[in-house]
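Asks: Next up: the structures, one after another.
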Structure P
Amino acid sequence: MQLNPFVYTEDLKVRTSACDFMDTMKPSSILEAFQEVAGQQCMLAGVGSKNMLRQNRAWVLVQVEAQVQTLPTSGQLLEVSTFPGKVRHSLFPRYSIIRDKASGEALIYGSSIWVVMDMTTRQAIHAEDIANLMEKPEDVEVPQIPMKSPSSVRLLDGETEIHEFQALVSDLDVNRHVNNVKYMDWCLNALGEERVKTMQVKQFAVEYTKEIRPASYVTTELCVQDSDFSFFGREGDERHFMVSGRLEPRNTNE
């Protein structure tokens with residue numbers, strides 16, 4: 001059995017709730033679009049989140065990168081496409097493209113790496129049945145993506161702004177840990193109103209090193225140097241996630 005279709009596409013209308021106060025799609029909403037369409041493709045193939053949980057397994061995101069060409073705005077109709085890459089050593093690569101529905105213009109590219117987690121041990125496991133499912137048929141052509149794997153996060157060396165966040169019930173997903181998209185909301189909050197008003201996130205990469213469980217208190221540190229930024233969350237000295245990215249000035253004439 002193989003994925004059918006191997007490249008899966010859904011339409012998405014950008015809602016106001018998916019945008020920041022400057023009416024551009026939030027980084028967390030970009031990740032959510034990637035995740036929802038990937039989840040739908042997996043569900044149609046029988047390896048969606050509900051079936052996985054029945055087998056005491058779950059999909060867990062390890063690393064992701066988004067490269068923005070143009071940020072969508074509220075009301076815009078998009079096409080979100082996704083397809084898997086070649087499985088290596090129990091790592092499941094996946095690629096995504098967000099296009100403008102009317103013009104077909106590529107607006108955002110995404111690359112991510114996933115693992116299958118045993119829900120009892122909370123450890124990554126080898127899942128040969130799913131790896132076989134993700135094999136690309138020889139006669140299928142996939143869209144061109146300008147990155148092979150997510151970029152490694154680069155933490156900046158400099159003065160940091162420290163914030164505190166608590167993992168609330170609304171942050172949790174079906175795996176009973178903070179959903180990966182929430183970390184980019186925390187990052188946007190740390191960047192603050194004045195930066196978000198004049199700058200937009202052009203590129204970002206996230207690495208997830210340890211899950212954040214319910215009611216945890218997390219200390220975050222933000223460092224901004226010119227157009228570059230880095231952000232990470234920790235409990236004590238143990239880091240749970242790391243983010244780095246690039247900002248660019250907003251086009252105030254739009």
Structure Q
Amino acid sequence: MAIVTSNAIVLKKNDLRETSLLLDLYTEKSGKIKGVIKGIRSPMPQFGAVFEPFSLVKIVFYENKNKDIFIISQAELVEFFPGMRDSLEKLGYASYITELINVSTESGEKNTGLYELLVDAYKLLCGNYSPKRIARIFELKLLVQLGMTPAFTDCISCGKGIDPQHIAFSVKMGGCLCELCKGKDVRSIRLLPGTYNFIMKVLASPVAILSRVKVSQEVGRQLERVMKRFIEFHIGRRFKSMEFLRKADIT
């Protein structure tokens with residue numbers, strides 16, 4: 001049984017018995033884990049409010065490959081990200097990003113790039129950037145980390161190069177179709193050149209640079225529709241946090 005010290009993002013917490021918490025965390029060193037921390041809800045809790053969702057914490061835990069839930073023995077708060085907790089919109093998109101990570105990853109699969117992407121997204125949500133645009137950037141970068149990037153440079157059907165002025169996107173086929181092949185999916189979406197250009201910019205650039213990239217409302221709406229359909233189709237579920245954002249008229 002190995003002792004591991006790692007930074008981690010709190011994805012979710014649930015009360016367990018009278019004094020303990022059951023946590024979903026995405027760690028830098030071990031990927032997603034479930035952990036139990038004991039005594040936290042006692043009259044004199046050892047860790048206080050460290051384990052609020054969306055917090056960055058440093059934890060020490062006992063990693064046992066034969067068990068699904070690990071014991072957390074030490075914890076300290078590294079970053080609370082207060083700047084993304086000052087508006088319902090930012091919190092809503094933080095919830096969506098966190099839910100995406102939680103449902104699209106398996107426990108115990110280390111992915112440092114995914115951990116860094118999540119931290120970067122939280123930092124951007126603390127700034128004066130569009131939460132919607134940050135969500136779209138995160139979705140595209142997430143697909144890269146998961147090995148699910150749609151085909152954008154060549155036609156998914158015939159393999160020929162794509163003309164950005166005449167391009168359709170097929171959700172079920174997993175990528176773009178050229179002008180000659182677009183009829184192979186009658187539900188394909190004709191992409192605006194601005195949408196295609198933004199996607200290619202995101203895929204080629206670091207997250208920090210992308211925070212300054214702006215798009216028109218028309219491109220933003222189309223990109224949201226395309227990403228929603230693709231993620232729900234290939235991950236296989238709807239997201240409660242996005243439903244909340246729509247009902248609150250935030251999307």
Structure R
Amino acid sequence: MPRNDSINQAERFLRERGNVQRAEKEQAYLKSPNPMFGCGVPAVRKAASQLLRRNPDITEPELLAIIETFWAHSIHEMKSVAIILCQYGNDRFSREALPTLESLLAEVTGWDHCDWLAIHGIGPLLERHPRIRTRLLRRWSQHESHWVRRSSLHSQILAFRDGCGDLPLFDALARRLVSETEFFIQKGLGWTLRELVPHHPEYVTDFVRDCLDVMGQVAFHEATRKLPPETAQPLRDRRVAHRRMAQRNTGNKNSPKSAPRKTPVS
């Protein structure tokens with residue numbers, strides 16, 4: 001199928017299912033800089049799956065070209081089709097697809113596209129190529145975009161859920177990023193730690209204990225949410241004690257020094 005036909009069919013399909021009121025609400029919720037149809041995620045998924053069903057023999061270069069064309073569209077949901085095609089077509093991708101997928105990730109402007117692309121589009125591909133994963137995620141952790149830095153932490157979530165993934169690599173990157181104040185970095189860190197609890201509860205406990213005084217509240221909350229109560233509560237108590245100590249120290253530094261007492265003159 002010619003590329004333009006695929007784009008036009010998907011756009012028509014999504015536009016017909018759009019809703020102005022929903023578009024306004026979703027754009028505000030996602031803080032997307034792009035206009036929206038307001039058609040919802042199920043419609044976006046269906047548009048992507050229909051395209052692949054109509055093109056069962058599509059090659060990797062052809063699929064990547066279509067993904068790039070969808071991504072270049074000005075409408076948010078058309079960009080979302082590109083992201084979902086990265087997931088649905090993942091089994092067609094070789095390591096040669098990574099530069100294209102990385103370029104998309106570097107251009108994301110919100111958590112929805114960031115998370116879907118990193119976790120469902122790129123993560124499985126990196127699991128198939130662990131040597132590339134190490135080099136790539138280390139580079140991502142120092143990227144200027146906080147969305148890419150976030151992805152260096154949570155792109156392994158699907159692997160971690162299955163008891164796989166590279167935990168030492170995650171640990172090295174997490175300790176590098178744990179003191180960042182950016183909300184979405186802290187949220188991504190806490191989310192990934194939470195997903196590690198079923199297979200690695202001791203590791204999560206040790207990480208939180210080690211980083212108690214530098215990790216943000218949102219990361220701490222997410223990381224401890226699924227820990228057993230008898231493990232999580234001492235960490236919460238210890239964090240409260242740390243924060244009180246820090247507040248007292250800050251207060252002491254900011255309090256004016258007492259004036260020296262004058263010796264009375266006889």
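Taken together, the values in this text are just the output of simple stated rules run on the coordinates, not laboratory data. In this text the structure is predicted, and so the values were computed from the model without any measurement.
Asks: Work out the source of 51, 47, 30 here, i.e. which of P, Q, R gives that when Cα extents along the principal axes in Å is computed. Write down the numbers at each step before the final one.
Replies: Values: P: 51, 47, 30; Q: 67, 39, 31; R: 103, 40, 33.
Only one of P, Q, R returns 51, 47, 30 for Cα extents along the principal axes in Å, namely P.
Asks: While we're looking at this one, here's another question. Of the structures P, Q, R, report the one carrying the highest value of relative contact order in percent (Cα under 8 Å, 6 or more apart). Please report the intermediate quantities before stating the final value.
Replies: On the way: P: 19; Q: 15; R: 11.
Between P, Q, R, the highest calculated value is found for P.
Asks: Looking at structures P, Q, R, which one was helix-only ellipticity at 222 nm (-39500 (n - 2.57) for each DSSP H run of 4 or more, over all residues; to 500) calculated from, given that it came out as -5500?
Replies: Values: P: -5500; Q: -11000; R: -20500.
Value -5500 for helix-only ellipticity at 222 nm (-39500 (n - 2.57) for each DSSP H run of 4 or more, over all residues; to 500) corresponds to P out of P, Q, R.
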